[in-house]
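What follows are several structures.
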Structure P
Amino acid sequence: MPTPQVRFPAGATVPAIGQGTWHMGEQASRRDDEIRALQLGVDLGLTLIDTAEMYGDGSAEEVVGKAIRGRRDKVFLVSKVLPSNARHNAVIDACERSLKRLATDRLDLYLLHWRSSTPLEETLSAFEQLIKQGKIRHYGVSNFDADDMQELAGKSFGQQCQTNQVLYNLGSRGIDFDLLPLMAERHIPVMAYCPLAQAGALDGTLWKNAQLRSIAEKHQATVGQILLAWSIRPQANTYPVLAIPKATEPQHVRENAAALDIQLDAQDLALLDRAFPAPTRKVLLDII
């Protein structure tokens, strides 16, 4: 079976599982392990790496910069600008700082981390300038709900958005009701953070679920691998999702990569839908 892929509106294609970096770089004693983990992930095909200026006040970007040294062209690199830096000139300056920490001349995708009082038009104008300068290839957003995406689509340059990064996992399915269908209609993939349910509505309890454990045993997999396989399930092709789990242990990196090969069948999905049903009404966007 071919590796599941996600295609961005502008045409770039990446494996449906990438690598997150939240909390990386926060402990100097862990940095070498984090660098090696990211490099292993790239070697195993997890070539999208997501980071942010917020993570460790830029230290996560420094870790990523070291990890991709000598292999930049193999990586689809994503970072995020804080809403406190969402004004035009502040976006430009923040991007320059991120590029310096990442030791690269370009980002493949630059996201607004979440909304602030800054008008979207101003942030979008900065993204457009950065694209023209070759500092970023594309832009996207993060933590935007359905109404935010509707508003974005009506702005000048708003149609160029490539993704919306939101919390999404089997225990936090609020976006299934309206946001996911809206994005599918516009052919914009969701980038799912915390796909292993490290946070969200069922944080700390989902991994103990008997149905999940039985499905994991059936596939000779871990619960984490089933959670990842669910998030990128082929049945969701009309709702393309790209998962970005974080892993710093080699075993976990290998498990994440192997989840690309797990195919949940209709029985598995029906069982999980009964145990963790999709919402039947609007749910506030789950954010951490």
Structure Q
Amino acid sequence: MANAETVIQDPTAILPSDDDIAAFQRDGAIVLRGVFSDWIAPLAAGMETLMAHPSPRERSYKPKDGGAPFFQDLCNWQDIPEFRDFVLGSPAGAIAAHLMGSKKGRFFHDHVLVKEPGNSMVTPWHQDMPYYCVGGAQSVSFWVPLDPVSRETTLECVAGTHVSGLDHRPERFDGTALYENDTRAPVPDVDGNRDAYTILGWALEPGDAVAFNFRTLHGAPANTSTRRRRVFSARWVGDDAVFIDRGGKGSPPFSHLTLKTGEPLEGPDFPVVYERA
């Protein structure tokens, strides 16, 4: 574990354009081309280490049809040197701060997602915010593929859903509610009414990234391709981030935190990596 928050100011960082920022604020999701190309090899090395020795937080899924697994693990940046280097040394914090309209780029957590070739599991449409232990309007996830991803197997986002004001009821992969007696509206049937939505999705190359707000509805199809779909996801928050106690459920599993609901999301787990001058 880190001992203190770390502030790194990098005036040479690759920054998003004004058009990128405007599109992110409007749609809640954009694609950034080639911004992490220099980091693919080290992230892949770190991922192989993690998959060989998963953490206690591993959350892999095995399809009921006996097909290829869907590996997931999270909150490993302080234990995997390559992940730590990315969090503290890549332009991700600077890009995040500018996309969010925040003075600071504060790291929230990392998430590794690997759908093996032929994996039949569909990641259902959902928002991340309703089960994250954080609140605030300023947020961004970077979905960084380490392998080429076709349009047919890529992450998809529903444009504009981050500003709907709705937190939809979170559900597990099997469709059961994460929280008992949750009266929030269910996620709408996006797949059954695709023409009613503006659905964003892009074919991606290693080094590209999809950036999306925690409240943006998103999902991903099964990996019907013949190659792995390895993704490193890095989540960031801005100046308005506060802790929310989800009662021990949800993600990430920060059971050791002593923060109370409404307090600023601060501490060694959540370093400020970038701060504008």
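Read-outs throughout are calculated quantities, based only on the coordinates presented, and are distinct from any laboratory measurement. This is a predicted model, so every value here is computed, not measured. Cβ atoms are built from the backbone, for glycine too; each structure is taken alone.
Looking at structures P, Q, which one was FRET efficiency 1/(1 + (r/R0)^6) of positions 84 and 156 (r between Cβ atoms, R0 = 25 Å, to 0.05) calculated from, given that it came out as 0.25? Please report the intermediate quantities before stating the final value.
Values: P: 0.60; Q: 0.25.
The read-out was computed on structure Q.
P, Q: which one has relative contact order in percent (Cα under 8 Å, 6 or more apart), as calculated, at 33?
Structure Q accounts for this read-out.
Consider the structures P, Q: one of them gives -10500 for helix-only ellipticity at 222 nm (-39500 (n - 2.57) for each DSSP H run of 4 or more, over all residues; to 500) as calculated from the coordinates. Say which.
Working: P: -10500; Q: -4500.
For helix-only ellipticity at 222 nm (-39500 (n - 2.57) for each DSSP H run of 4 or more, over all residues; to 500), the value -10500 is produced by structure P.
Here distance in nm of label points 7 Å out along Cα→Cβ at positions 44 and 196 was calculated and came to 1.0; which of the structures P, Q was it taken from?
Of the structures listed, the value fits P.
Comparing distance in nm of label points 7 Å out along Cα→Cβ at positions 52 and 108 across P, Q, which is largest?
Working: P: 2.0; Q: 3.2.
Comparing P, Q, the top value of distance in nm of label points 7 Å out along Cα→Cβ at positions 52 and 108 belongs to Q.
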